[in-house]
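Next up: the structures, one after another.
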Structure P
């Protein structure tokens, strides 16, 4: 179940990257949701054929995309 919004990426309009450099604009925009029971949460779309890609790039955190 969703527990909290962890982060939100914001996309910058074309040509504004230099002005927004201090804000660190992202190339794509997506919310980061913190959930409890991540594997149970991921099992629902997986049961309908969605491929879950696990990301171990952040030490101490379990993520998927």
Structure Q
């Protein structure tokens, strides 16, 4: 099993990737809101990425203590 320092570093990398894709998804969702036929998929992807980021953050905090 990985040490807490290694696990924390991996979680930080995961949070960085999730943050990037969440920012892209937020922009796509905002653009989609102004489309003639808004779709549900961009909003669901944004929600899923936000939940995954929150879960990764909670895990990151627990590993640190």
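Every number here is computed from the coordinates shown, using simple stated rules; none is lab data. Everything numeric in this text was worked out from a predicted model, so none of it was measured. Cβ atoms are built from the backbone, for glycine too; each structure is taken alone.
Could you tell me which structure in P, Q was used to calculate relative contact order in percent (Cα under 8 Å, 6 or more apart) as 31? Walk me through the numbers before you get to the answer.
Working: P: 31; Q: 51.
It must be structure P, since only it matches.
Tell me which of P, Q gives -4000 when you compute helix-only ellipticity at 222 nm (-39500 (n - 2.57) for each DSSP H run of 4 or more, over all residues; to 500).
Working: P: -4000; Q: -29500.
So the calculation was done on P.
Comparing P, Q, where is distance in nm of label points 7 Å out along Cα→Cβ at positions 14 and 54 highest? Before the final figure, lay out each step's value.
Numbers: P: 4.0; Q: 1.7.
Structure P gives the largest value of distance in nm of label points 7 Å out along Cα→Cβ at positions 14 and 54 among P, Q.
Taking 43, 26, 20 as the value of Cα extents along the principal axes in Å derived from one of the structures shown (P, Q), identify that structure. Could the numbers behind the result be given before it?
Details: P: 43, 26, 20; Q: 51, 17, 14.
Derived from the structure labelled P.
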